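Alright, structures below, take your time with them.
Every number in this text was worked out from the coordinates using simple rules, so none of it is lab data. All values derive from a computational prediction rather than experimental measurement. Cβ atoms are built from the backbone, for glycine too; each structure is taken alone.
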Structure 1
Amino acid sequence: MKTQKLLYLSKKDVERVDLPMEEIIEALDEAFKEKGRGKIEMPPKPGIHTQPDAFIHAMPAYIPSLGSAGIKWVSGYPENYKQNLPYINGLLILNNPNTGVPLSVMDCIWITAMRTGAATAVAAKYMANMDASTVGILGCGVQGRTNLKALKITIPALKEVKAYDISDDAVNRYAEEMGKDTGLDIRIVGSPEEAVRNSEIIVTAGPILKNPNPVIEDDWLKPGFFASPVDFDSYWKKSAFENCDKFVTDDKDQCLYYKSLGYFQHIPEIYADLGEIAAGLKPGRGKKEEKIICTNLGLAMDDMATAIKIYQKAVDNNIGIWLDL
C-alpha cells in the first residue's frame, strides 16, 4: 500500500493562503442553495461544556457539489482574552469523500471568522435592502470586522458605520483599522441605542451568553432593517424579536435545539431556513419596509465550503507541510 500524505496548515499557513472573502461568500451561497435542496449531510453538532458560557463542539458536514467532507473541532471561551488567547480555537480535518482518507488538518480560527462574516453577507443578499447605506456594528472584535468586510461586498451602497463596543480601546482600534481597510466612514457611538437607531443593517457580535442582559428595544429599530445577531440573542430584548416581520435562521432544527438548552427563549415562529430562501423555495425580503432578523448559528457546512477552497489553493501554491499518515 502506498504511503498516504496529509497536508498540515497552521494558522499562519491558512492566513497566507488568503482566500478572498468574495470566494468564501460565493462558496457559502452555493452551500446554502444545496442545503435548501436537501443535498447536504450535516448532523446536529454535539458538544461539551467545561465552563459556563464556554463550549467545545464537533461539527461534521458533507457537501457533494463542492467535494468537501470533514469535521471541525472548535472551542469558544469568552474569558480567554484574560490570558491573551483567542475566543475561538480549534482544528479542522478534511477527508477525501471518495475514500475517507484524511486530506488535511488545518487551524480553524481564520476560517471560523471569515465564514461567519460570509454567512451574514449571504443572508443580506436575500433579505437586506440593497440600497442600505448605514450599518450598526455592536461588538468590535473579530466578528465585527469580518461581518463588515463581507457586507461591503454584498451591499455596495454601504457608506456609514456606527461602531459600538464596551471597550474604548477596541472601538478606537476598530474605527482606525476598518476605516483604512474598507474606506467606509466609521463613526464611534457611545451606546447600543445610537448604534441601532436609524441603521438599515445591524450586526451584534458580542459573546454568546446563556443568561444575557439584552438591551435592544423594538422601538429603536427602523422599518426595513435587516439584522444579523451573530451572538444569538445576547443583545436582543423580547419585543425586538417578537415584533420583526420575519425571523430566519441558518438551521431550524439546531435553532430549536439551542432553544431547548435555554437560548432563544423569546424568538417568534421561524419563517424559514436560510437555505430555503437561497434555493428560491421561500421568498426573502418581500417589501422594503419589512423588519427581518436572520440568526446564523454557524454551520459545519460553512467551514467545509471554505476549507476545501483553502486546501486546493494551498496545494496549488505549495503552502503547508506534508506529513505521512
Structure 2
Amino acid sequence: MKSVAWLRLVVATTLALAALCPPQALAQVPARFYWKGLSDANAVPLIFNSLSGNTNPFDPAHTVTPGAKIDATLALAGYAHTFSLFDRAAMAAVLLPMGRVSGEVTAAGRTFSQSANGFGDPMLEFNINVIGPPAQKNIPDALRYEPGFSVDLLADLAVPIGEYDSSQPLNLGQNRWYGRLGAPIIWQLGSWVPGRRTTLEFLPAVWLFGTNDDYVGQTLKTDPMFQLDAHLTRDFTEHFWGSLDAAWYNGGQASINGVAGKKLDNLGFGLTLGYTINDNLNLTVGYKSTVNDSAPDALRMDGFMVTLVFGWHPLLEGARRLKGEN
C-alpha cells in the first residue's frame, strides 16, 4: 500500500507540474507552463480571461488604438499530449479561443462602436526540450528528475478560420496567418524538493504576422513583435505555489494602407497563484497589467485569468486500480 501511494504521489506531481496545456497565446504565458512531466500524459485545459484596454485581446499583435475602450471575455479550451522524441521531452497541443469582445475603436478614419462573439483562430503548438535532462519515460526517471538549466524550442501556428467581419475592426478571428517561435528557459534555484522548489523562468519569443488584405476595406500589415515573459516562482507547500511575473513587448509596428503606427515598447507585471486540487485537477489564478501606459498611444491592457487543467496518465489510473484491488 505504501508503494502504491508513493507511485500515485510521483505521477500526480508530474501531472500537476508538467506543461500539459498549450500556450495562452493571447496573454502572458503563465509560470511553470513548461515544466516537464512523464511522457504519454494527456490534459484538457480550460482558461478564462476577463480583459480590458486599448487593444483587441484576441489579436496577439496588440495593435494599439489610441483612445479605444475595449472589453473582452475570453475562454480557451484545448487538448495536449506529452511524448518522447529522440529521448527528449516533447508536447503537441491544440487550443481554441472563444468568447466576446466589445468597445469603441477608431480605424481607417472611422469610429466604430461594436461587439463580436463566437470562435477565434485555433492555434497549434509543438514544443521540444533541447538542453536539460532526458525525457521521463518511467517512474525511476521521474524520481531522478531535476530541471537544472533547461531550454526548449517551441513553434505555434494560428489557422485563420475564426469568425471575421471585414466591415468592423474588432473580431475574434484575425483573417491572417500568424505564429510564434520561442525558447522557454527554466533555471532551477536550490533543491528540487516538493514544498521548497524555486525557479527563474524566461520565454523569449518572436511573433510573425501575415497580411490582412481586408481590414475594414484596407490592408493591414504588422512587423514582427518580440515578447519576453519572465517568472520567479516558489513553492509555499507541496500543493501551493506563487509567482511574480513580468512581460516586455517590443516592435510589432502596424501599418494600414502604408500609414505606419507606433512600435510597441511596453512593460507588464503580475502575480500568479497555483494549487493542486487533486491527482488530476490543477488550478491557476493570475492578474497582469501594463505599467508604462499613460501616453495615448501606449499599450494599455489588464486582465484577470483563471486556468483549470484536468490531466491524466495511464500509470496514475493503473495505480488507482491497484489500490482498489488491495
Problem set entry | Computed 6, 27, 36, 23, 6, 1, 0 for P(r) over Cα pairs in 10 Å bins from 0, in percent - originating structure among 1, 2 | 1
Problem set entry | Test item: distance in nm of label points 7 Å out along Cα→Cβ at positions 166 and 294 calculated as 4.3, pick one of 1, 2 | 2
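If you work out relative contact order in percent (Cα under 8 Å, 6 or more apart) for 1, 2, which one comes out largest?
Answer by largest value of relative contact order in percent (Cα under 8 Å, 6 or more apart): 1.
For which of the structures 1, 2 does the calculation of distance in nm of label points 7 Å out along Cα→Cβ at positions 94 and 126 return 2.5? Let's see the in-between values first.
Working: 1: 2.5; 2: 1.6.
Computing distance in nm of label points 7 Å out along Cα→Cβ at positions 94 and 126 on every structure in 1, 2 gives 2.5 only for 1.
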Problem set entry | Among 1, 2, which structure scores highest (criterion: mean count of other Cβ atoms within 10 Å over residues 118-125) | 1
Exercise. Mean count of other Cβ atoms within 10 Å over residues 30-37 computed as 24.4: which structure among 1, 2?
Worked result: 2
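Given 2.2 as the derived value for distance in nm of label points 7 Å out along Cα→Cβ at positions 158 and 254, which of the supplied structures 1, 2 does it correspond to? Intermediate results must be reported in sequence, preceding the final value.
Numbers: 1: 2.2; 2: 1.1.
It traces back to 1.
Tell me which of 1, 2 gives -10500 when you compute helix-only ellipticity at 222 nm (-39500 (n - 2.57) for each DSSP H run of 4 or more, over all residues; to 500). Please list the in-between numbers first.
Numbers: 1: -10500; 2: -3000.
That value comes from structure 1.
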